[in-house]
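Structures are listed in the sections that come next.
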Structure 1
Amino acid sequence: MKQLPTILILFICLSGCTSIPFQKTSYVPMDFVDPWTIVRQFRNNSPENFQLVNTIVFQYSWNKFSGIGYIKGNIREKTFTVVCINPIGIKLFELSGNKYKVDSHFVLEQFSKKGDFAKAVGDDIRQIYFDTVPSSGAKIKKKKFQIVFTEPLETGIVEYIFAGPGGYLVEKNYYEEGILNWKVSYYEYQQKNEKIYPAGIILKNYKYGYTLTIKLKEIQV
């Protein structure tokens, strides 16, 4: 595996930080909720464009490191720009991309020497912020406290789980050959200008063994 060492080197350069706790979703009965109404409402309430400032905690094995990230994205076009600095304000990287590629505008030399760093960051951004609702052809499984949508994605299956009082997306999971590859969990949605934003996000990459925890600090509109 070539990408992970590069990411690990990046966050070793950042100062340590305790984990960020998020409030668990309060589950409510979903038996009588129409699945596609939930999807439509979530899509309509989600921003098409966003500019966010986040704190970021990366954990690999027993190592835990933190940074500050700014991300600007367009959901419809699937484009993004991301900048990350360490706690004392030194820029570590600046990238932009779309659903097909990622362009490096600035990456510290020691980060770019090993693996495709830009692709690793771009993949995480796409998994977290883009494609957060299922297509019209998705299969539906209704549970007492959840509505689960599944559909093919690349060489595997992606699963969308909607739950809670607002019927928001709480999990997005990707499986290959029945094995969970990565998982994104969304917490503590908040509203600004009639749009909703998760205040807490946790990405767990089981394939490469790392966790990325994102805490929303500021919504810029």
Structure 2
Amino acid sequence: MTSKRENEALKAYFNILEKRGATADDIRRREPIFSKLISYLEGKPCDGSTYREAVEELLTHIKHEEWPYCLSVVREYFHFWMNDIKAIVKLEFKSDLNFKAINGEDIQDNLNTIWNQIDSEKFTMVEMWPIKSYIHALKSEGGEKTLIETRVKLVKLLLINMRKLADQNSQNYRYSVDASLPLFKSKETRSLFLEVVREFYYFWIGDPNAASFIQIENMPLAI
């Protein structure tokens, strides 16, 4: 790792992890991830698009079951790489920094199997409320039937995974997204899933302006 900017950001990130109680093993587990990631970032523009491309490249060299853990730590590091002081302070002092990070689990389920079972799954009123709001907004934006059906099934898949977590909060929403990504083998379907869950998040938290985050132009209709 030879990039001064990337390594200074990594040093600052590790320093905060240690202050928060991270062990030497916590740090060592992260080092191989950043060794690869930094090689994809060196000499590139410091912006979100560059970072997303580097992370996508990184995932192609990591086992699927390690994706949730990997995505958790690179999301933390992003604020340091961008030198976003406000975000770093928030992470450090508002307990949003998850130095333990989530452990990846083997993905035993096949996406096709899960996909075919979603329609028969029962959802609670609490789960259905944001789904119905999301459907209404998609229809208002002129979304076609196939597009809406696909997006709704994607958010239902996410909500099913969230049932495994005790607390239904924003941090666990992100963790559930990370844990779901290994199901999608192609970059295109991962991109669609991420687009959908970013949109749906605002409905899930009850944001009155949630509909303004919908972007259905030029997106795939189906998996």
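Brief remarks on what is shown
- Set 1, 2, criterion percent of Cα pairs over 33 Å apart: the highest-scoring structure is 2.
- Answer label among 1, 2 for the case where distance in nm of label points 7 Å out along Cα→Cβ at positions 44 and 68, calculated from the coordinates, equals 2.6: 2
- helix-only ellipticity at 222 nm (-39500 (n - 2.57) for each DSSP H run of 4 or more, over all residues; to 500) derived as -20000 - corresponding label from 1, 2: 2
- Of the structures 1, 2, the one that 4.0 was derived from, the read-out being distance in nm of label points 7 Å out along Cα→Cβ at positions 36 and 84: 1
Every number in this text was worked out from the coordinates using simple rules, so none of it is lab data. Owing to the predicted nature of the structure, the values given are computational and were not obtained by experimental measurement. Cβ atoms are built from the backbone, for glycine too; each structure is taken alone.
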